[in-house]
1. Relative contact order in percent (Cα under 8 Å, 6 or more apart) computed as 16: which structure among 1, 2?
2. With semi-axes √(5λ) of the Cα gyration tensor in Å, for residues 26-121 alone coming out at 23, 20, 12, pick the structure among 1, 2 it was computed from.
3. Between structures 1, 2, where is mean count of other Cβ atoms within 10 Å over residues 114-121 highest?
4. To test your reading of the models, identify which of 1, 2 gives 15.8 for mean count of other Cβ atoms within 10 Å over residues 210-217 when calculated.
5. Match the computed value 20.0 of mean count of other Cβ atoms within 10 Å over residues 66-73 to one of the structures 1, 2, and report its label.
6. With helix-only ellipticity at 222 nm (-39500 (n - 2.57) for each DSSP H run of 4 or more, over all residues; to 500) coming out at -23000, pick the structure among 1, 2 it was computed from.
7. Can you say which of 1, 2 returns 4.0 when distance in nm of label points 7 Å out along Cα→Cβ at positions 82 and 162 is computed?
8. One of 1, 2 was used to calculate FRET efficiency 1/(1 + (r/R0)^6) of positions 250 and 306 (r between Cβ atoms, R0 = 25 Å, to 0.05), giving 0.25; which?
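Rule-based calculations on the coordinates, nothing more; no lab input. The structure presented is a predicted model; accordingly, all values stated were derived computationally and were not measured. Cβ atoms are built from the backbone, for glycine too; each structure is taken alone.
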Structure 1
Amino acid sequence: MKTSRRSILMGSLAALLAPVAVRAQTAPPALAGSELPPGLPQPDETIDLWPDGLPGGENPALTETVIERSRDRLVTDRAVYGITNPRMAVFRPRKPNGAAIMITPGGGYKWVVVDKEGYEVGRRLSALGYTVFVLFYRLPNEGWQDGANVPLADAQRAMRLIRARAQDYGVDPERVAAMGFSAGGHLCADLGTRFDAGVYEPLDAADQLSARPFLAAPIYPVISMTAPNAHPGSRALLVGEDADPKREAAHSPDRNMPEGAPPFFILHAEDDPVVPVENAVLLRAALKAKGIPVETHLFAHGGHGFGLRKAVGKPVEGWLDLFLAWAQAVGFANRY
């Protein structure tokens with residue numbers, strides 16, 4: 001079902017009129033005792049997705065843990081797992097352009113990357129006027145009852161909350177996009193194809209809103225859950241190593257393409273040694289078969305997980321400019 005301006009605006013009004021208790025929000029993931037590099041703004045604003053408790057009252061015995069993978073004290077490369085309080089870290093621009101982007105970082109569904117595919121992209125986009133929400137979503141193999149759908153439930157809820165609070169951020173509730181990387185690219189594509197899937201029971205007025213993004217931008221994404229194209233680690237953690245063909249298909253976005261999917265921007269490197277480029281090709285083919293607008297960029301060299309920092313000095317370095325130009329062409333926002 002396509003996003004309806006009337007449904008979004010009416011839903012936003014309902015959400016605004018509903019009584020909302022003032023609650024302290026959970027701080028962004030942090031590494032205790034660590035000294036952060038100077039000159040890198042850290043988000044201090046978050047939005048809890050489930051302030052009244054997780055759907056179904058689930059409460060696995062998890063401890064949120066942040067690790068530092070970088071050996072350079074001037075460059076952080078944190079990752080977080082054991083997330084029981086999924087939330088968004090917010091990057092507000094000085095001059096909002098009215099468009100918002102929700103980022104789902106990668107991490108192979110083993111953890112969620114904080115810096116490389118989260119904060120670094122968030123800072124760059126917010127400097128250009130976009131309001132950015134970096135989503136720290138629950139991981140599928142950490143004891144949740146419906147583990148394979150837990151990341152999607154968080155992504156749907158996040159999109160709806162952004163729209164419900166659009167007025168607070170100077171955002172047009174229609175112009176909310178999704179961007180994701182690697183396994184986060186799978187989540188981005190899953191949201192772009194299964195935005196209407198009932199993966200949790202509605203809780204409040206925000207859940208009356210559409211979870212369909214204005215556009216979806218999966219970057220070097222995991223797509224297929226079927227060998228030989230599946231990323232083994234993501235597949236094992238999302239659907240299980242013994243998943244049958246039906247379960248594989250249910251969680252492969254290329255095999256769940258609806259007529260009303262949003263426009264897609266797909267980018268991948270052909271020499272990716274982790275996630276085969278065929279994932280991007282399969283997704284593009286599925287979009288074309290349904291007549292969904294799609295922009296695709298395949299680079300000969302780039303590898304995997306380049307984000308912004310590892311793209312420097314390579315032809316793929318300009319990938320964000322390509323995205324911004326395309327976003328302008330489809331009416332999402334001005335480039336600058």
Structure 2
Amino acid sequence: MTFLAAVTILFSLFAIELIYFKVADHFNIIDKPNARSSHNSITLRGGGVIFCLSGIIFFILSGFQFQYFIIGLIAIATISFIDDILTLNNKIRLSVHLIAVLLMFYQWNLFELAWYWIPIALIFVIGTINAYNFMDGINGITGSYSLLAIATLYYINNYVVTFISSDFLIVVGLSLLVFNFFNFRKRAKCFAGDVGSVSIAFIIVYLIGQLIIKTGNFNYILFLLVYGLDAVITIFFRLMKKENIFEAHRSHFYQYLTNERGWSHLLVSVGYFIVQLIINSAIIFLLKDSFYMAIFFVFVSVVAFLIIRFLTEGKRKLLG
């Protein structure tokens with residue numbers, strides 16, 4: 001992609017985002033604070049719609065590459081946007097999610113592999129998408145964390161192994177820059193909404209899956225380790241307290257830091273970004289394709305994260 005083309009797409013995405021703000025304001029597509037929120041002001045919802053639109057822009061400019069993935073992306077983004085506005089029945093929402101994920105699998109040619117890869121991939125993909133959505137609760141966290149993932153994948157695609165079109169990574173990265181411009185600030189202009197967090201999760205999972213299929217290296221899953229640790233360990237603690245894990249809550253570590261310790265949203269977001277950056281660097285330059293080193297690395301990370309949570313939050317809060 002030429003520099004001029006990239007600049008043109010960047011300004012186009014800015015214009016699209018500003019147009020969306022007008023639409024969202026007119027139709028009152030907003031996020032109102034509640035008891036479980038980590039913000040205290042009414043903010044436009046759905047700014048992450050440009051992640052899906054960036055995929056469509058690439059699809060058109062590239063001569064319709066990755067058509068099954070893009071159809072799945074449009075489907076999952078559409079149902080998530082409707083859910084942002086109307087709050088749909090879970091069965092409807094999950095049914096569309098399943099169809100979108102199966103389209104992703106078809107794009108991966110996953111159905112040509114042994115049958116047992118399908119349920120394994122379903123658990124990983126749907127779990128990751130939902131975890132990504134749950135982690136989208138403070139200013140800057142989804143935009144910065146996702147931009148790091150795309151930048152890391154761009155580095156791998158250009159300097160380690162080619163597994164996807166670099167132009168696709170550039171267009172998605174530009175959409176994240178635009179979103180961060182409006183979201184990575186003390187008082188955000190917009191939130192990603194389900195349409196944003198689910199769409200970018202779908203994109204990143206597709207890219208990591210494509211990379212794993214190309215290389216056979218499952219260590220690349222660890223590019224989402226920080227989110228994974230916070231999401232999975234939080235679920236574990238909630239189960240220990242016999243809470244309904246499907247109900248909204250403020251039990252994630254990032255929520256504790258912002259809501260109870262009073263840390264700024266941007267400080268926490270930068271912290272998650274830096275820790276994941278260190279992990280990504282370790283995966284690329286140290287772990288590489290060593291499975292046993294990756295297992296040890298995950299074990300140490302889990303222990304370290306548990307120690308940090310017990311020291312900061314305390315046994316009573318975590319276990320009830």
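1. Details: 1: 16; 2: 23.
Computed on structure 1.
2. 1
3. Top value of mean count of other Cβ atoms within 10 Å over residues 114-121 goes to structure 1.
4. Values: 1: 25.5; 2: 15.8.
Checking each candidate, the match is 2.
5. It traces back to 2.
6. Working: 1: -7500; 2: -23000.
Answer for the origin of the read-out: 2.
7. Comparing all candidates, it corresponds to 2.
8. 1
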